[in-house]
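Take a look at the structures listed below.
No value in this document is a laboratory result; all are computed from the given coordinates. None of the values given here were measured: they were computed from a predicted structure. Cβ atoms are built from the backbone, for glycine too; each structure is taken alone.
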Structure P
Amino acid sequence: MSSIAGIQGCATVFSACKAVCNRRLDIPMTPDTLKRYAGPVPRYTSYPTAPHFSEDVGAAVYRSWLSALAENERVSLYLHIPYCDQLCWYCGCNTKATQKYEPVARYVDVLLREIELVAEVVGKKKLVADHIHFGGGSPSILVPDDILRIGEALKRLVEFAPDMEFAVEVDPRSISDDKIAAFAKAGINRVSVGVQDFTPKVQVAINRMQSFETTRDVIEGFRRHGVKSVNVDLVYGLPHQTRETVARTIEQVVELDPDRVALFGYAHLPQRLTHQRLIPSKALPDMTERFAQANRAANKLVQAGYVRVGLDHFARPGDRLAYGEVRRNFQGYTTDDAGILIALGASAIGRLPQGYVQNAVAVADYQRQIEAGEFATRRGHALSAEDNVRSLVIERLMCSFHFPERELKERFGDASAAVVEEARMLLNSETDGLVEADPEGDGFRITEKGRLFVRSIASVFDSYLSAGAAQHSAGV
């Protein structure tokens, strides 16, 4: 088994961390500290990150990696639906708005063909799915018949594990009861509901008008159809947001009683995402206010009984994310510990033991390639031994706020020496109390003060970060 496939969850020291993670974070933070450590850095949902993928990995390489999968391999699946009814101006996803269903219908046909291509390469080998995730865009744009067609195709490709998590992202403004029923019939057992913010002035500024009542009705609809696990997505750092408006939104979200809450910082990248130019930059909170918003929201969620998970996720104590092994992938923090992610759809990124693969980003390019009977893989990255060492370090830091020196030496031997030395140099440098030596002599830990800067701390171990001019979001 390769290093990346064999990476265990981040629960090794996570239990000890939770006691720290669930205390209030009333930590004074000076503008100078924020400026020093909250610069633009990756979100680290992979290592290396997607901007450093290359065209050296294409369709032929992906086909060979797929064909090497073993019998009874545990896998996860991600399906990307790059359409929505209306484009939200804050959005950084690969999507486009459409008022017609014809392009969506054609896309579904191509997506089903891609699923068939994977099945043809895998052959008669049985693959067991632990997690499946529908993302977008907005999968709720699909009509019920297409939801069911995709669900049946997936059941032919993989065997559903008894405790499999099958999640879908939905826009409450564009989903009806018959769609909810279709998702439930297809096997969905967790729904991720986009909210972002309930403040009308903020919603106008991001072109997303969505009432509390609409959101509540959709969540109740899923629960009536047997989908009990609910996640709510929120965003801070949006135009016209203040810590007071964020706090009010949190209070309303708590009324909905979701099992999980994801709290993301808005990434304003108008140079790359042209629709974000419609957002008035003067209305955006500064770095100090962003920090205060994140801090206020986290404290209110903890007060409401949620467990802090990693950088920006929260879960009810009975949810697996709160007590199980935690990983980080393209969907954020997860309990998915499968080492293989099969990605389907335009722009989708997959991970196999040998490395990462990404489909063509443009829908037209993706469709053209799949309709020609070939995979749409346009780029990727073959993992090196050093990549595997640094990948483990960054994931551990992002999940458990711990640099695992002992584990690195046991797993990688001499190959870990350079990274261990970098960690010691960081620990011995002036870091304003963001990190401290592990009391048991096992590397270092990120302090309460440092947890919001974990992405910046992880970036110290990113050997690719200075190799390109990729745009990233603020570190807080």
Structure Q
Amino acid sequence: MLCRKRQYEMDMCSGSLAGKLLLFALPLLASTILQLLFNAADVIVVGRYAAQPAQALAAVGSNNALINLTINLFTGISIGANVVVAQDLGAGRRDTVSRSIHTAITLAIISGVALSIFGVICMRQLLEWMSSPEDVIGLATLYMRIYFLGMPGNLVYNFGAALLRAKGDTQRPLRYLTAAGIINVILNLILVIGFHLDVAGVAIATITSQYISAGLVLRCLMKEEGVFHLDLHRLSIDRAMMNRMLRIGLPAGFQGIMFSISNVIIQTGLNSFNDAAVVAGASASSSIEMFIYSIDSSISQTALTFVSQNYGAGKCKRVDRIALLSQVYCLVGILVFSNLAYHFGAPLASLYAPDQPEVIAQAVSRMYFMLCFQFLNGTMDVAANTIRGLGYSFSPMVVTLVGVCVFRLAWVAWVFPVLHSPESLYVSYPISWTITTVILFAIFFVIRKKAYARVQSFSLASEDETQL
């Protein structure tokens, strides 16, 4: 039984790195792509089979920015949990890992319940502030209120998966997500087609799948042995562990929130053209971009975990190699697949808008800026997560806040009104990625020197204690 459990773990602190990084990243990549496909299934089912397909499609498909805006803070805290547990595993501080596990799951449950209450009470007002159309706002409110009832399951799965990744296990979270996603699709068909629940049916199917994936992760942790064993009777907040998680996670969460806000501002600029082809083309391109972004996301998360463990173990040379290999893998993967996607841009866009040449042309126009330069975004994210893995989360937050978010807001305020074209909005993305990447690389070398000096001082102190 013990051997079976160990097959899910990965020794990140010794042996060859090249293969291990890929073995860790590929299940993450598959998880992200599956999630995108399952989300697409929600939109397709409700768009085809709802009684009011146009309004139902808008109610389900137009609120991703609002959802991301509300959960990004907690996603950042789950990153903090991943870093804390990975660093302690690498440093051999196994006594603190159990405290971190119970603290993280308790935080997920409390945060999920708080978000559910917030969503049910405030959702109508939030949608009104976003100028949701009158013929959509009722369905959108119903969908979002039900969706937010699933927040405890959503956060428990994300925190639990982050904890498992800290010890190298990306296989079981993928399996749990796959099982839950398949159930989501089946329930979509049953509730929308069979019971004619339309938007409510899609929302119920979504939160059911979220609670299933959360239950599977909890079951997994409860069956673990040693420091990763979760005992529901021991769920509590350890202030020291929580403070460590928040110190790393809150800056990452605030950064995600600011990204969402800047993207909403960009979308507002696109809406100002009052041209359905522009908005539809941007939406089609954005959907394709997310599949390419999944390469960036999986490799940057891999860098985060590997750097955390090896830095905790004091293996600075391996940290340098992880940073380098992660950048190479991200660059190669994104350059290959983003350029392929751009090359086949028109056929891909036609899947979203068949027989609509204006929409396809607008989609391809956006793809040039977003796909051909996507490697810059990947380089930026890997650099930021490498710095977070060293335990410094505030610096990448400030740099990306200024270099990406503030820059884009200033661009929309001052440059866009002069040029006033969709392309003048899209070009702000690669420019902001370039600026931020250059600054992050400079900061990495400064922080690297400071972090490695700290490791050396700890090593010398340990040697002195041993001699005494």
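So here's what we get for this one:
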| item | result |
| --- | --- |
| For Cα Rg over 2.2 N^0.38 Å computed as 0.94, the structure of P, Q it came from | P |
| Entry that produces -28000 once helix-only ellipticity at 222 nm (-39500 (n - 2.57) for each DSSP H run of 4 or more, over all residues; to 500) is calculated, selected from P, Q | Q |
| Entry that produces 5.8 once distance in nm of label points 7 Å out along Cα→Cβ at positions 109 and 445 is calculated, selected from P, Q | P |
| Value 3.1, calculated as distance in nm of label points 7 Å out along Cα→Cβ at positions 325 and 437, assigned to which of P, Q | P |
| Given 38, 25, 17 for semi-axes √(5λ) of the Cα gyration tensor in Å, for residues 197-372 alone, calculated: source structure among P, Q | Q |
| When FRET efficiency 1/(1 + (r/R0)^6) of positions 245 and 405 (r between Cβ atoms, R0 = 30 Å, to 0.05) is computed for each of P, Q, the largest belongs to | Q |
| Winner on mean count of other Cβ atoms within 10 Å over residues 133-140 once structures P, Q are ranked, highest first | P |
